[in-house]
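Dropping the structures in below, format is structure tokens.
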Structure P
């Protein structure tokens, strides 16, 4: 995917997004193939919990032939009720921090890891746009979390594209965090 990083204040990373959907799709599938290959060689299973991407992570992973060797599935938790019922996110976490927060992303990753019984789980929650943002949580704000037996990592992003571009960028971030985590768990 053609993402050019530009540092912004704080922990956010802002990216200029490529307008070439076809190039982005090809790049995402190539990255997904590397994730699947590493997980397969490490004999690890993967699952996803998705909110703002609406199943796009699962779609990209399953574009890779043989993904079923390691990818067990995902839970699309677009509504808060699904986050609570299916992923075990505490209502108090949502009340205190909101659906788009580091705390919720981590709870989603840990929840899908337990629900699907996998080694490595990833979660994404954000505001894809064009509406739904606020001064504190603008459109494009996204959190990506990964969890395994050793703990979790969380990253915060701020995308500046349209709804589709923000979703595609979020999937890229999910695959990147998986790639970063896999070497630590590969025997």
Structure Q
């Protein structure tokens, strides 16, 4: 079952129960996570794929379920199930690395000539921090994205959706341990999905 899309730290956690020091610590962590996500978007836009791969944990799960049109009382069937149904992507680091290497050959038909691409990330929300905000080892974060891609002369794709990432602390930086990508469309009109979300 999909986690409902509710505001991060809803209820008392971010309310009056937090003192000013806790709020500042949380805001600094949120800024650090936002900076990480923006840096990742820049790496992808600049085609710095090896640097992007370095942001992925060795055990990363990169998953994008398919979406169905369903009746209002059948919401549990709207998305394909992780590990049980077909999906657009269900990959680990090895598969993602092979996709990058294929693009880097320069003879990848879907990326020759290369696409012009822009990743926009917004509405970043911290959903869960473990073990604590003061000493975060793992953070679950949700955001919205818009990806614009233009190829050759007239091919244009605009993809919009939500992401939920589990980030793991790695020294002074973060690694993406799990990424769930939810597109706000059920039919893809793109000719290919050679880019990364």
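Every read-out reported here was derived from the displayed coordinates using simple, explicitly stated rules and does not represent laboratory data. Just so we're clear, the structure is a prediction, and the values are computed from it rather than from any experiment. Cβ atoms are built from the backbone, for glycine too; each structure is taken alone.
Things worth noting here:
- Origin of the value 1.5, where distance in nm of label points 7 Å out along Cα→Cβ at positions 71 and 167 was derived from one of P, Q: P
- Answer label among P, Q for the case where distance in nm of label points 7 Å out along Cα→Cβ at positions 47 and 103, calculated from the coordinates, equals 1.0: Q
- Looking across P, Q, the calculation of Kirkwood radius over Cα pairs in Å, for residues 31-94 alone that yields 14.1 traces back to Q.
- Comparison of P, Q - label where mean count of other Cβ atoms within 10 Å over residues 119-126 is highest: P
- For -7000 (helix-only ellipticity at 222 nm (-39500 (n - 2.57) for each DSSP H run of 4 or more, over all residues; to 500), calculated) the corresponding structure among P, Q: Q
- For the structures shown (P, Q), distance in nm of label points 7 Å out along Cα→Cβ at positions 79 and 111 is largest in Q.
- In this comparison of P, Q, the computed figure 1, 9, 18, 22, 21, 16, 9, 3, 0 for P(r) over Cα pairs in 5 Å bins from 0, in percent is attributed to P.
- Structure responsible for -0.88, -1.04, -1.09, with log10 I(q)/I(0) by the Debye sum over Cα atoms at q = 0.14, 0.16, 0.23 Å⁻¹, for residues 63-142 alone calculated and labels P, Q on offer: Q
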